[in-house]
Structures are given as structure tokens and as C-alpha cells.
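We did not get these values from a lab; they are worked out from the coordinates using the rules stated. The model shown is predicted, which means the values in this text are computed figures rather than measured ones. Cβ atoms are built from the backbone, for glycine too; each structure is taken alone.
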Structure P
Amino acid sequence: MAIRQLRFREDEVLHKRCKEVKKFDEKLGILLDDMYDTMTKADGVGLAAPQVGILKRAVVIDVGNGRIELINPEIIETSGSQTGSEGCLSFPGVYGEVERPNYVKVKAQDRNGKWFIAEGEELLARAFCHECDHLDGHVFTELVKKYINQ
């Protein structure tokens, strides 16, 4: 697959709301594969389509337990709270303390359009929230309580 060009910091595409995916075709599959390869090469745990310049509601995540693809995701349940270090491939070298739910349940579609439920705690819950924020034009720096160096 291909490595896509990441978008950084103030790129306007990072601050726009993404459109719902309506076509579940080979082109979507190529985008998801390219996003995963791009994320992996950059040592990330999540990547949303706007981070590669595509205003579609598509996300890939891998926090070490295997690849997760979320198309048109919607967070339907959260509980608990966690505060921890967060970064973003679109903000290289920037880390900050961000409060997120400790548990998140997401309803999404797979690359074929089939609906499913995904649940996550701790890092996976954080990734679900972080990537879904990207789809609504929000970036993690909007939530940073304190910037930290790592």
C-alpha cells in the first residue's frame, strides 16, 4: 500500500467536520489500508482520514491488540475518567495532559458497511475519543490541561 502525506497543525482540513461515508467500495478499502500503513510507519496508534487530507468519517486504530477500522463511528456510551499524556501524529513532538473517559463504547461500520459495536478501556478508550474528535474538526490541543515534554 501507499504511505500518505500527513497534515500538520494549522492545516485547515484538520479543523473541518468530515462527511459520512456512503460508498463502501474498493476505494475505501485502499484508503483504510493506506491510512494503516501511514500510521504504522509514523509509530502512531490511531489515524483519522482528515489527517491525510480526506474529509471522510474513517478511522484506523491499533493500540497493540490488532487493527480496528471505524467507519462513521459514533460514541454511544462512556464512563469513568482518566487523565494522561496524549500526542498526535499531526502535532509531532507536542504532548499534553488530557482528560478522557476510561471506558468508551462505539457504534461504527466496517469497510463493507456492516454495523458493529466496539468497546475499549484506558488507551483504546482514549484513542476512540481522540480519533472521533478529528472527524468533527477538533484536535487534542483544544483539551490539553498542561503541556508536557517527553
Structure Q
Amino acid sequence: MSSENNPIDSVEELILSQEWPYERLSSVELACDVAGRWCDYRLHFVWREEERILQFFLLFDLTIPPSKRDNVGILTAQLNSNIYMGNFEIFPQESCPVFRHGLLLPGTRTLSESLLAEVIDYALSACEKYYPAFQFVILGDKKPHDAATMAMIDTVGEA
């Protein structure tokens, strides 16, 4: 899959193949909903022509109360030190946790389906892994360090 004109077209093709509900917000912007294990995520793509960057965000279905904002900020900093690409932030417009990443597409706007699928899978995996840490801090009154430590433990098997 590729689009010589606009990488958002390539994103749209992949989303159609996944049968995710979506809306094309403009020629350079698309949003879709993705069901996760812990919540539904809002996946938002923006093509930044001047910078030649395809940016995307996965917004969590969690609202951060003002009283928890500082602790969530500390948590995001701790979690970010454990991921290799992209980062967690607090999305100011929605007051929710968000995973953000950008793909630099220099000299071309061609985007392969396999690369896009792998990057989205990585982002979803990071969100799924660390969603409980955000829940612990936002809903469970846990300290950021404790929540991050619990989320970073890889479990094997099922209980």
C-alpha cells in the first residue's frame, strides 16, 4: 500500500482493511476508534507537509482530574524512560493520557502498509501495557513510582 500524494490516504487504506470505524476530518487528518483490552482508544493521524511528518496520537478513555495532573505527569516521565519510540503525554484539550509518535517521511510521502501496521501495533501494545498504571494513579490513588513499577512487571502465563 502506498500513496504518492498523501500518507493519510495510506492510513485510510489500512484502517479500512482493519474495519475500524473512522472519519476523514480533512485531507491531512483522520481519526478512528480502536478497541483495546482495557479501553477504546481514539487514534488520530495528522500529516504535517512542511515537516514531512506523519504524526499520530492514541488518546486514552480516561479523564485526568486536576488534582491528579501532577502525579500523571510524573508517571508519564517514568514510563517514557522504558519505551523506545513515541512518548506518553497529557493531552491538554481532552485532559487525558495520550501516546504520541511521528514518522518522518523525507523525500517521499510513500508509506508501506507493513511499516504503518507495525508502528500502530507498537503504540497499541505500549498503551495496553501501561494503561493499568494510569488507572492506578487516576482512579486508585497510587503513587506514580508504585504504579509504574507494577506496570513494568512482565507476567508470564495466566493465574
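Identify the structure, out of P, Q, from whose coordinates relative contact order in percent (Cα under 8 Å, 6 or more apart) was calculated to give 26. Mind showing how you got there, number by number?
Details: P: 26; Q: 23.
Comparing all candidates, it corresponds to P.
With mean count of other Cβ atoms within 10 Å over residues 45-52 derived from the coordinates and found to be 25.9, which of P, Q does the value describe?
Details: P: 25.9; Q: 15.4.
It was calculated from structure P.
For FRET efficiency 1/(1 + (r/R0)^6) of positions 53 and 125 (r between Cβ atoms, R0 = 25 Å, to 0.05), which of the structures P, Q scores highest? Could the numbers behind the result be given before it?
On the way: P: 0.40; Q: 0.70.
With respect to FRET efficiency 1/(1 + (r/R0)^6) of positions 53 and 125 (r between Cβ atoms, R0 = 25 Å, to 0.05), the highest-scoring structure among P, Q is Q.
If you work out volume of the Cα convex hull per residue in Å³ for P, Q, which one comes out largest?
Numbers: P: 100; Q: 128.
Max of volume of the Cα convex hull per residue in Å³: Q.
One of P, Q was used to calculate helix-only ellipticity at 222 nm (-39500 (n - 2.57) for each DSSP H run of 4 or more, over all residues; to 500), giving -12000; which? Walk me through the numbers on the way to the answer.
On the way: P: -6500; Q: -12000.
Here the read-out was taken from Q.
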